[in-house]
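Some structures to go through are shown next.
Derivation of every value follows stated rules applied to the coordinates shown; laboratory data play no part. Predicted, not measured: the structure shown is a model, and the values here were computed from it. Cβ atoms are built from the backbone, for glycine too; each structure is taken alone.
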Structure 1
Amino acid sequence: MSNELQGKKIAILAADGVEQVELESPRDAVQAAGATTELLSIDTGEIQAMNGDIDKGDTFQVDKKVADADIEDYAGLILPGGTMNPDNLRQDADVISFVQRWFQAGKPVGVICHGPWTLVEADLVRGRTITSFPSVRTDIVNAGGDWVDEEVVCDQGLVSSRNPDDLPAFNDKIVEEFAEGEHRVAEAGATA
């Protein structure tokens, strides 16, 4: 057990349909490194996780509405996948504004599987090298991103992976990047 993230708070942004293992595994990894976590979502209450997009998993209590969250309170952001989760997130104006402000601040992000759909909607993959679940590739390319098929990719604090099989490498890299902190980059594809 390391203390790399001691005293840091990590935001997990998810909605109904989140892939359970992609929420729990990164959460457990950053907590094992000393961080605390908060689950942000579109609304308060609980979100329904899924296993393999088909079977209902557990429900998770939301700590705070994303509309009420301040990016300054967090050292890292995790965007899990599942197909319904990012599809729900990318339709919410508060979510889009939150992730755009996050990128403008140069704060590190971990995104996996279908999670990049939220970043595509927010125009945040332009000029970035990123990976995802293969079916998201065309969306990333059409949004100006450089899609690659690799276990884990890190581009200026943006850590991405393809699927749950990549979680060990993904978790190690997000802990490293969250410990490193902000990455100041020119424009980083973000729009105001």
Structure 2
Amino acid sequence: MHISEGVLSLPVLVSGDVIVAAGTYLGIRRLEEKDIPEVAILSAGFFVASLIHIPVGPSSVHLILNGLVGILLGWISFPAILLALFLQAILFQFGGLTTLGVNTANMALPAVICWYLFRKGVRKEGIIFDIFSFMAGFSGVFFGAVFVALSLVSTGEIFLNISKAVIVAHLPVMVIEGFITLFILKFLKKAKPEILEIKGR
């Protein structure tokens, strides 16, 4: 869901930059030295997941894992995702530097939303844990697709059909990421339960 350079209007680009500047500031303020290894691993996981493309019709989509990042990092998701997208733009020309703010906002805002919606549920046991973990992964992609669509539509109605296609194309990814997030959180809960301690306060 990278938006390429030369597509978005200036107001949309500036809005994305402002949101990311504020979110990154809040994230860095909450970042502690002991959290840096975990943040680095999750940023790398986000980076790699975006490189795995899944064919959907004539196009393709990719995993995102922003819901998982959000549950584990909260507001620290902003600097983690910003770094991953910056490296993708530099190394692989995914998106671009002028759209880095918007692309980061479209992925990091859903991560923070998932943190607020599902952080308490993933500390529960049984079916509550399963449902909230699945919904964190599902919702991360859902909100990401919606924000990408809104970014395009805000630039012009010419992108309306493309915006709808972005959401529809990512429906399978929403379900896949829901299960992936569930399995990862279930493993972490057994192997290293302290990692689920809620950050980003």
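Suppose you compute Cα extents along the principal axes in Å, for residues 48-111 alone for every structure in 1, 2: which one lands on 37, 21, 20? Matching structure: 1. FRET efficiency 1/(1 + (r/R0)^6) of positions 32 and 160 (r between Cβ atoms, R0 = 35 Å, to 0.05) was computed and gave 0.95; which structure, 1, 2, did it come from? Source structure: 1. Among candidates 1, 2, the computation of FRET efficiency 1/(1 + (r/R0)^6) of positions 96 and 120 (r between Cβ atoms, R0 = 41 Å, to 0.05) that gave 0.65 used structure 2. For FRET efficiency 1/(1 + (r/R0)^6) of positions 64 and 128 (r between Cβ atoms, R0 = 25 Å, to 0.05), which of the structures 1, 2 scores highest? Largest calculated value belongs to 2.
With semi-axes √(5λ) of the Cα gyration tensor in Å derived from the coordinates and found to be 27, 19, 14, which of 1, 2 does the value describe? Source structure for this number: 2.
Of the structures labelled 1, 2, which one yields -23500 when helix-only ellipticity at 222 nm (-39500 (n - 2.57) for each DSSP H run of 4 or more, over all residues; to 500) is computed from its coordinates?
On the way: 1: -8500; 2: -23500.
Only structure 2 yields this read-out.
Between structures 1, 2, the greatest calculated value of relative contact order in percent (Cα under 8 Å, 6 or more apart) is seen in 2.
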